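Colleague: Presented below are the structures under discussion, each in the form of structure tokens.
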Structure P
Amino acid sequence: MDSKTVSLIQPFAEHLSWVGFDVEWREGNVRPYAYLKHPTLPNLILDSFAGVVKFSCWYGTTEAAASQRENLQRVIDDLNRASGAAKFYTDKDGDLCIEAVLPASYSKAEFGTYWLVLEQDFRKALGSNLAEFLK
């Protein structure tokens, strides 16, 4: 594994292991990444590029999402307006993507604050009308 990428994201992955995520290191096509699993929050991919750390997750969408595209977009727009850190959008395949980025310099206190905001974004999404559009 590329030790530079791992060293950049490792402190973030370790921090998230303290809040209940299981961390699995994987070799990607371009660079390694951490796959983070949690019992009540979205599973995340933690990656690093160009001096930032990126948190990503994807959800497949239902047929209702395709037939009610305007309603899905309205929910996504509402989540983006209320979001403190995450960005919500659908990709070219119609899957829901949730992403967040921050500088790759780790500080326990700063990341702890950032994580609380990002976790709230995830919980808002999970508690929203979005669920009716997800597989």
Structure Q
Amino acid sequence: MNQSATDDDLAYIRQRIPMYAAYDDEDSAHMTDKQIRAWVGEALGLVRERLALPSGPTADRLEDVIFECEFADQKLFVHLDHGAVTRATLAALEAADRTLIDLAAQAPAVTAETLPELLDAIETQFKTRVATANAS
């Protein structure tokens, strides 16, 4: 892999995650995935504590997304680890990471009513990262 995303996205991300590894090589890509998932998972963990949702579909879904944040998505790495990845793909991945950071930033204001929408958006961005990586 080579130089990654736009300087703006990279600077924005590193303001929030100073040790953001980017996608410059295989090891960095794996570290980046861990960093982004941890960032989102921690934000959702605080939502879980703050809202203390009763058992039910929304609480279960929140737990599922938090659980998803705990483990790397191997589908993301199928092409990243074994294919020639373009700069455009790397830029798109970092743009998706930036969006995930922005979504996590919404967590302090989310309510029980708006949580499903936030979870939809987060899941969509995780899927976007996989689709982007595997489309190059």
Structure R
Amino acid sequence: MRSVEPYVVVTVVGVGIVLFWLWTSARARRRERAVAASRSSDTVETFVSSFRPEVQPVARAMYVEFQKYVFSGNFPFRKSDVVGKTLNIGASDLEDGLRRVMDQFGCRKPTADDATKFKGRNTFEDYAEFINHLKGA
């Protein structure tokens, strides 16, 4: 029996990975377009105004920062959106984006007490309130 050449296996696996990546990207773009179409009246202003007045600058900065993570560059976020799920990003990308927003406001580093107080953060509102808390200290 003749064995398959290694380069053929590598090529087939490589093509499979590329096709899977294209399929998942197309699926994510379709989902993003569908959500955006269902929120056609939502804007950055409606997003920001849904927050308490003292948190609105943080909310605006978050809106701008996380637009970098969407395909269209203009996605209508809502404060109740679960950030990681909505953007389909991992924890490290989420932390990077939040860190850039925190740096804009000169926030202090979170303490263990902060982590306990704000445990279970996952929505835009949760993170905006957390950053506002760190900014105010």
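What follows is calculated from the coordinates using simple rules that are stated; it is not laboratory data. Being a predicted model, the structure only gives us computed values, none of them experimental. Cβ atoms are built from the backbone, for glycine too; each structure is taken alone.
Colleague: I have 3.0 for distance in nm of label points 7 Å out along Cα→Cβ at positions 19 and 115, calculated from one of the structures P, Q, R. Which structure is it? Mind dumping the intermediate values first?
Modeller: Numbers: P: 0.5; Q: 3.0; R: 4.4.
Computing distance in nm of label points 7 Å out along Cα→Cβ at positions 19 and 115 on every structure in P, Q, R gives 3.0 only for Q.
Colleague: Moving on to the next point. Have a look at P, Q, R and say which one yields -23500 for helix-only ellipticity at 222 nm (-39500 (n - 2.57) for each DSSP H run of 4 or more, over all residues; to 500), as calculated.
Modeller: Numbers: P: -13000; Q: -23500; R: -20000.
Structure Q accounts for this read-out.
Colleague: Thinking of P, Q, R, which structure, once Rg/Rh (Cα atoms, Kirkwood Rh), for residues 67-106 alone is computed, gives back 0.97?
Modeller: On the way: P: 1.08; Q: 1.04; R: 0.97.
Structure R accounts for this read-out.
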